[in-house]
Structure I
Amino acid sequence: MKLAEFNGQAAPEASSPFGAVLRSLRHRHRVSQLELADQAGSTPRYISFIETGRSRPGRELVERIADALDVSARDRAELLRAAGLAASVSEHHLTDAELDAHRIAIERLLSTHKPFPACAMDAYGRVLALNRPCALLNPGIDALSPEELVDAAVGPGPVRTAIVNFAEVAHGYVERLERRARASTDPRLRALADRARRHVTDIPRPSREASNPTLTIQLRVGDDMTLSMLATIVRFEHASDITLAELWIELLFPADEPTRRWFEVAEAGR
C-alpha cells in the first residue's frame, strides 16, 4: 500500500508541523498509516489524526513512531520539536568537552590502524579526522566540501583513472549515498546523492562475482603497483548525540600481501 487509507479514502494532507514531518518520513520509508500504527502500537485512526493536526501526540508515541520508522537521530529530534516537545538527543561539536572520551577513542582508532588508511566522516561525507596513510592516498581530502568530495570520488578526474574497478566502486559509493538519503529528510543528503548519480548515469553497473564476498577497491599507485583494499565502517551504537550518531569511521585493510607490504614500507619511510 503506497497511500495510507482511512475508511476507504486516501488520507488528507498534513496540516500541522508534526504532520508534515511525519508524512514526509512515512513516504521516504514507504510505510502506510496502517503499517505505522501496527508497528508503533497505535491505531490508523489516531495516526491519521496526528498527521492532519486533529490530535497532538505525546512524547511516548512520538518516540515509538521514531523507533518504528528507524529514523536518524536528527530526524528524531525534528519529530519531537515539531510536536512541541524537547528533543531527547543532544548535538555537540566533536571538539566539545562533552565528547572528549569519544574524540579520544576516534583518534586512538585512527592511530592504531596505521599503517593502513582510516578516516572519520560526518553524515555528508566531510572528513573530520584522518591518519597519515589516508592523507598519503588522498592528499587534501580533509579540505574538500561534501560536494567537492562527491565530484572527486565519482566525477571525471584522477580518481576515476586510478581505480581499476571504477564502475563497481563508483556504483557502490552512489548506492550507499542513496540509502542514507532515503533514510533522512535532509535535502542536502538528497542533493549529494543526486549529484553522485548524475556522474555515473553513463557507466554500466557491473555484476559482482560470487567469489568476491565484499567489494575490493583496486587502486593504481605508480606505474607498476595496484593496491587491493577492503573497506569496513565503524559507528557508535545507540548514540544519543546527533554528531556521534551521524559519524562514520572508514577503515581500509589490505586484501593481499603486496598491498600490506606497500603500506608498511610507506609508513616506515615517513
Structure II
Amino acid sequence: QVTAWAILGGMPAYLRQFSDRRPIMVNIRERILEPSSFLYYEPRFLVYAELREPRTSLAILEALATGHHRPSDIARVTGLERGLVSRTLSTLRDLHLVEREVPVTEPYPHKSRKGRYRISDAFLRFWFRFVWPFQDRLDVGETAAAEEALREQLPAFVGHAFERLSQEWLRHQGAAGRLPFEPDRIGEWWDRQGQVDVVALNWAERVILLGEAKWLNRPVGLEVLESLKRRGNRAVPDPSWTVHYILFSRSGFTTELRRRAESERLMLVSLEEMVT
C-alpha cells in the first residue's frame, strides 16, 4: 500500500492501474515499463505539451530525480548553463512540476539561500528515476536494466516517500490536537553536515518536534534515537526551546526503545498506526 502510494501518488487514475492481487514488481513491469501502457508515456506527453524547451526540462527533471537538488549541481551534471537551469526551474515551478524547499527552521523562507528543488509529483519522481533513463531499451522491450535499478534502488525511493508520509501524518495529528503542541510549520531540516527527516515546530511556544522515519525490515532501536539527538541538536533554533522526539517505523520498535519512550518526550509511531 505504501509502496504503491510512493510510486503513483494519490491520483485515482494512476492507482487504478495497479492490482492489489499482484506483486509490486509485476505491476511495475506490466503497467509502467510496458511501452504500450498508459503510465509509460503519460509523463513524456505532459512535459512535451506544457514546455517550449522539453529537452532542457527533461534533463533537469532527470537530474532532480537522481538526487541533484541545487541549481549548481544540476548545471554540473547536465552540462547546461547555470542561468538556463535557473530559468527552467522557475518555469517548472510555475507549472507546479517542481517545488522549492528550505529547512523548516528558516525564519524567512522566501529569502533563504538554502533552498533546494524537488519534483512535486510522486509518479513523475518515479518515472524520471526508473523509466526515462532506460527508455531507449524499454522502447524495444528490454526491461533488464530498469528492473535491476528497481531492485537496487526502490527501497530507498520508498523510504524517502515514507518520510513524506510521516510529515503528512503529523499535519493531520496536529490539526486534530493529538500532538504535544500545535505545529505552525512541518517539513525537513538540513545543513552541510546532515539532515532531520521530520520536523514540526511552533515559533510562538518555542517548541520543536524532531523525527526520523525508517523504512526497514527490522525494528527500530535505541541507536536511531541517539543518532537523531546528535543531528537534531543543530536543528533547534535556540537552547531555550523545548524538544520532543518522534520515530516512525515500518517494522516496529525494540523493547529497549519502548521502555525509553516511557520516560522521555518520545513518541513511537508504527506503520499500522499511520495507515489505519
Open item on the list: Given 15.5 as the derived value for mean count of other Cβ atoms within 10 Å over residues 22-29, which of the supplied structures I, II does it correspond to?
Closed with: II
Task: With percent of Cα pairs over 27 Å apart, for residues 118-261 alone derived as 33, matching label from I, II - done: II
Task: distance in nm of label points 7 Å out along Cα→Cβ at positions 94 and 110 from the coordinates reads 1.8; which among I, II - done: II
Open item on the list: To test your reading of the models, identify which of I, II gives 68, 46, 31 for Cα extents along the principal axes in Å when calculated.
Closed with: I
TODO: Rank structures I, II by distance in nm of label points 7 Å out along Cα→Cβ at positions 126 and 142 and report only the one at the top, that is, the highest.
DONE: II
Open item on the list: On relative contact order in percent (Cα under 8 Å, 6 or more apart), which of the structures labelled I, II is highest?
Closed with: I
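Each reported figure results from applying straightforward, stated rules to the coordinates on display, with no laboratory input. Nothing here was measured: the structure is a model prediction, and the numbers come from that model. Cβ atoms are built from the backbone, for glycine too; each structure is taken alone.
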